[in-house]
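Following are the structures in question.
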Structure I
Amino acid sequence: MRARMLVGALIVGVASLTVGCATREDWNMWLSHSSHFASGDHGIFSLKNNKDGSNPKVTRTDIENSRGQNWWGLYAINVDPSQIFQN
């Protein structure tokens, strides 16, 4: 009985780890840099914006920071100038 529970727990654990993994393209991007984000500003920006770029929240400061801090990533957030919030 214990063996079955252990095998079940192992399968659930492996499945949950596999589902949450990054794609090969994501891994290649992350491995080519020394950290996950270029700066704290980059991290905050990424957390407040969707991966697919829907409903972007971009300020002029974000644009200046991205240029000055050399932000990177697989998913660019493209916005129309009318969507950029003033600081």
Structure II
Amino acid sequence: MLTVTENARQHLKNMLLDHIDDPEIGLRLTVEPTRQFGLVLDREGLGDHVVKHKGSKVLLVAPELLTVLSEVTIDTKDTAEGAKLVISRE
């Protein structure tokens, strides 16, 4: 099961507010050709796993990607450049 911590949900919400103020738009987790994860603005698709924060859709995960992310946690980590999202296996 994919776990998204409260800190990560708030961080995603802040990222969204920097770009858009529409509770129906979320950040879609994608896999780049380099096999790194990325985020893009998108609307909920059929079968998406939706993570919400205070009524807003903050993270959208396609069903095929969700199976790859079982036992994964998305959290934040403080760095010299500020908070960053991190993905780790439980």
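Supply the structure label, taken from I, II, corresponding to helix-only ellipticity at 222 nm (-39500 (n - 2.57) for each DSSP H run of 4 or more, over all residues; to 500) with the calculated value -15500.
Details: I: -15500; II: -6500.
Traced to structure I.
Which structure, out of I, II, was distance in nm of label points 7 Å out along Cα→Cβ at positions 4 and 28 calculated from, if the result is 1.5? All intermediate terms of the calculation are to be shown ahead of the outcome.
Values: I: 4.5; II: 1.5.
Label of the source structure: II.
Can you say which of I, II returns 8.0 when mean projected area of the Cα convex hull in nm² is computed? Before the final figure, lay out the partial values.
Values: I: 8.0; II: 6.1.
Source structure for this number: I.
For which of I, II does relative contact order in percent (Cα under 8 Å, 6 or more apart), calculated from the coordinates, equal 33? Walk me through the numbers before you get to the answer.
On the way: I: 28; II: 33.
Value 33 for relative contact order in percent (Cα under 8 Å, 6 or more apart) corresponds to II out of I, II.
Every read-out reported here was derived from the displayed coordinates using simple, explicitly stated rules and does not represent laboratory data. Computed from a predicted structure; not experimentally measured. Cβ atoms are built from the backbone, for glycine too; each structure is taken alone.
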